Structure 1
Amino acid sequence: MRKAGRIILDTGPLVALLNGRDTHHDWAKARFAAVKPPLMTCEPVLSEACFLLRRLPGAPRAVLQLVERGVVEVPFQLAAEPQALAQLMHRYASVPMALADACLVRMAEQHPDSAVMTLDSDFHVYRIHGRKIVPTLMPGRD
């Protein structure tokens, strides 16, 4: 697994961790066990995860409990970054880039020693500061 100063958490691994039937559940469990908390994320990721897990009893609450217990923290302030996020979403409109992905790329720019834990292959396309590959932890790549 790639060493990183901090881990930035995307929706996919969070959903996989909490859904035992997810294809990537074992990978997510192993990655969460191997990294030092807290993992960083943004509110759009938490919102997406709660939505995707809404039919799994107790799962949306489990997302919030990860925050409550300090396993996941939300240091990103979306209100402080609207221009940077809009620029990223415009640059990657052909992908298209979701708000959550824009927040995670911006967080990676703000934390140069970080890696994004994700299942999303779009992170192979996204770039930090327009040119640098986003360091990732992904199945088969870490």
Structure 2
Amino acid sequence: MRIYLDNCCFNRPFDDQAQIRIRLETEAKLKIQDDILQEKFQLVWSYILEAENTANPFDERKRLIKEWSRYAIIYVKENSIDMEKAKKMIQLGIRNKDALHISCAITAGCNYFLSTDDKILERGKLIDDLLVADPIRFIKEVYI
């Protein structure tokens, strides 16, 4: 199974763990990453993920997230087809960068797009080409 984790998903462990939702999403995300290392899932990386991570003002976070790119089986480069897909998603109310992430996941043949962003999760219901879920829902659907 191919999966794409967006930047907010990768950053979840750095958020305030005092909130139960954040702590649960973090634990689920860490389990998913362990299973990527065990080759149970195939990770996809993209130019937009790289660009967002590069803009991260926290050097340690940036470095730790960047290390995950080496486990990706596919790296999606910028291309006109993804740009066209993203334009259609923007018309559905999905923000520009989020639409680029999702279009890259679709191009790479991902089954799931994982995010912790509520706006993506709500608008992701409108996407037919892959399942958009938070890490907890992914765990529920795939592991249970």
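No value in this document is a laboratory result; all are computed from the given coordinates. Since we're looking at a predicted model, the values are computed, not measured. Cβ atoms are built from the backbone, for glycine too; each structure is taken alone.
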Distance in nm of label points 7 Å out along Cα→Cβ at positions 10 and 98 - highest-scoring structure of 1, 2: 2
By the measure distance in nm of label points 7 Å out along Cα→Cβ at positions 90 and 130, tell me the structure among 1, 2 with the highest figure. 2
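Name the one structure among 1, 2 that log10 I(q)/I(0) by the Debye sum over Cα atoms at q = 0.29, 0.31 Å⁻¹, for residues 18-65 alone of -0.99, -0.98 was derived from.
Attributed to the structure labelled 2.
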Could you tell me which structure in 1, 2 was used to calculate distance in nm of label points 7 Å out along Cα→Cβ at positions 58 and 82 as 4.1? 1
Output -12500 (helix-only ellipticity at 222 nm (-39500 (n - 2.57) for each DSSP H run of 4 or more, over all residues; to 500), calculated) maps, among 1, 2, to structure 1
